[in-house]
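Chemist: Some structures to go through are shown next.
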Structure P
Amino acid sequence: MVTTSLIFVIFIIAVALIFDFTNGVHDAANSIATIVSTRVLTPRQAVAWAAFFNFVAFLIFGTAVAKTIGKGLIDISIVTPWVVLGGLLGAIAWNLLTWYLGLPTSSSHALIGGYAGAALAKAGFGSILWAGWTKTLIFIVAAPLIGAVLGMLFISVSTWILYKRGAKPEAVNKWSRILQFFSAALYSLGHGGNDAQKTMGIITSLLVSAGLLATFKIPLWVVLSAHTAIGLGTLIGGWRIVKTMGQKIVKLKPIDGVCAESASAISIFLATYLGVPVSTTHVITGAISGVGASRRLSAVRWQVALNIVWAWVLTIPAAGLCAALLYKLLAFGFLR
């Protein structure tokens with residue numbers, strides 16, 4: 001029998017998948033910015049390429065990130081469907097605002113910030129599992145740094161090898177364009193593998209809090225739904241952010257794109273293996289900046305990068321504040 005509470009849970013699952021969809025829209029730029037700006041693929045071709053690998057990522061990665069999100073950051077005993085809904089609405093509100101402004105902020109951090117904000121609004125600081133935040137907070141700094149260092153290393157080594165052998169720029173561009181198909185695919189696999197799991201964790205914690213699951217075990221239909229939603233979002237794309245990522249930070253050549261995407265993929269694969277919900281936006285921005293800085297520091301438009309960093313810093317508290325306010329409004333309207 002379909003009850004009112006079950007309908008409410010289904011509604012929240014739909015909201016979670018909408019968030020996952022907006023994650024794809026918002027972060028599509030991260031997957032395709034370099035391959036579009038270097039004109040290897042048209043925007044339409046690039047989003048289809050990225051969306052495919054976003055979806056099939058579930059065949060490669062497990063659910064460690066989902067478990068961190070679902071039961072490692074917030075005390076699941078205080079979680080209710082209303083907390084999950086407030087967290088999701090806060091994250092979506094922040095995502096849409098930064099998408100409109102063209103800022104490549106982190107959907108991942110918007111989600112964990114929103115989830116924490118709603119939990120704080122309900123139960124105070126006792127709801128936060130501080131030990132679970134350690135790796136996530138470390139990787140806020142480490143993720144872009146790893147991307148930057150690897151990007152700088154890859155482009156420096158590649159340039160030294162190629163030009164020591166007397167390779168002509170035309171030949172380098174030709175082979176780099178081919179390699180960029182693979183590097184963009186690897187990055188999109190990492191993006192789908194890490195980001196889709198965050199929605200899986202939220203939905204599973206919802207199912208546990210509603211009594212529909214006895215233990216935190218992620219059903220296959222949740223896995224498939226999350227990857228489908230993020231893949232469809234990537235198909236829509238976020239062209240405002242493509243322009244920022246692909247053109248405003250540093251002017252990219254095909255070989256730059258290969259190095260930036262490869263560096264990002266390695267960093268994200270590592271984090272996913274460790275179960276850390278990293279920001280794929282942070283990683284690719286760091287890698288692009290590292291590639292540009294390897295040529296000369298002035299090649300990077302540091303003011304643009306600084307504006308992006310400010311958006312990163314604000315994301316968790318801003319999304320948390322949005323979620324806390326929305327939870328309070330929901331509680332005032334429906335839980336009195």
Structure Q
Amino acid sequence: MTFLIQQTLIYAVPLMIVALAGVFSERSGIINLALEGIMIFGAFMGVLFVNLAQKAGWFVDAKAAGNWLALQGFEVLAMLVAALMGAVFSLLLSFASINLRADQTIGGTALNLMAPALVLFFIRLIANQNTLQMATGDSASWFMIKKSTLGFEKNADLGFFGNTLLHKVYLATYICILIFIILSVILYKTRFGLRLRSCGENPQAADSLGINVHKMRYAGVSISGALAGMGGFVYSLTTANCTSNGDVAGFGFLALAVMIFGNWNPLNIAGASLLFGLFKCIAAAYSSLDINGDGVYMLAQIGISSHLYRMLPYIITLVVLAFTSKGSRAPKAEGIPYDKGQR
């Protein structure tokens with residue numbers, strides 16, 4: 001059960017933070033289909049920062065000295081770099097959608113097509129191969145929090161909650177959960193959030209009250225890009241061993257499905273992310289899941305093809321959207337370029 005909860009969180013948290021990225025953009029009135037591409041770019045920039053920092057000796061010195069806090073600080077720095085570069089990359093969508101009034105669906109699709117090619121081009125230049133990874137070691141040995149890093153004995157029993165929440169976990173997971181809560185409060189309980197949402201519902205009315213619609217939409221897409229970039233790096237760090245290869249396994253599109261299933265509401269999105277994270281966990285680790293705790297791997301013995309387990313999260317996505325999308329209500333003005341002269 002501890003393993004199942006930890007793995008579910010590892011898959012659910014990137015989905016949750018990237019789905020919230022979509023909410024910020026669409027609540028401002030811009031459809032952000034480029035979440036997949038921004039995740040790919042953010043993952044690349046975060047992994048590149050880790051790689052260069054290792055080669056510069058920053059991580060090596062901290063690990064040699066047993067400075068766990070410094071290592072976690074570098075992890076946070078990598079998340080910030082990924083978020084910043086994700087926001088910068090999202091400016092392409094902002095400029096095309098707001099200033100050029102281009103079709104937002106086509107703009108997002110173009111970024112999704114451009115990001116993998118751009119990332120692979122840079123990886124080939126930097127590493128002369130198709131995958132960029134850490135200079136030495138793996139993400140678990142460098143960044144994973146374990147009992148020993150917290151001062152406990154290796155065989156110490158921390159109880160169910162201690163073993164689940166404090167042992168073999170990543171700080172990035174908890175940082176993303178905290179950011180999700182803070183930004184959800186900002187979106188629904190602050191003046192900024194109210195103004196942002198008004199631009200996605202009725203931009204003409206918002207403009208008549210003195211709200212700069214273009215500025216708010218730029219802010220919404222930039223926040224969306226920062227969250228998607230951070231989510232891409234967190235996915236890479238926790239599930240891909242801190243590697244970048246121009247792919248995030250469709251998590252950006254899954255996040256869009258989670259956003260629609262959650263009806264653009266943060267609380268619903270959190271629940272939907274846990275659901276999809278659970279099925280993604282089952283798909284990735286079905287052969288080692290001991291449900292009854294008796295040493296019998298039931299899912300592996302059923303005889304179902306491994307390909308079906310890997311398809312499971314996406315099948316669930318299609319089924320859930322088929323039954324829930326009719327009841328979802330998107331922001332009224334999303335996808336519509338704002339023109340001051342139109343009323």
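Chemist: Assign the value 1.9, calculated as distance in nm of label points 7 Å out along Cα→Cβ at positions 17 and 57, to the correct structure from P, Q.
Modeler: The read-out was computed on structure P.
Chemist: A value of -22500 was derived for helix-only ellipticity at 222 nm (-39500 (n - 2.57) for each DSSP H run of 4 or more, over all residues; to 500); which structure in P, Q was it taken from? Could the numbers behind the result be given before it?
Modeler: Details: P: -26500; Q: -22500.
Here the read-out was taken from Q.
Chemist: A follow-up question, please. Could you figure out which one of P, Q the value 13.0 for mean count of other Cβ atoms within 10 Å over residues 121-128 was computed from? The partial results should precede the final answer.
Modeler: Working: P: 15.9; Q: 13.0.
Here the read-out was taken from Q.
Chemist: When percent of Cα pairs over 34 Å apart is calculated, the result is 22; to which of the structures P, Q does this value belong?
Modeler: Traced to structure P.
The numbers here are math on the coordinates, done by the rules we state, and not lab data. Only a predicted model underlies this, so the values are computations on that prediction, with no experimental measurement involved. Cβ atoms are built from the backbone, for glycine too; each structure is taken alone.
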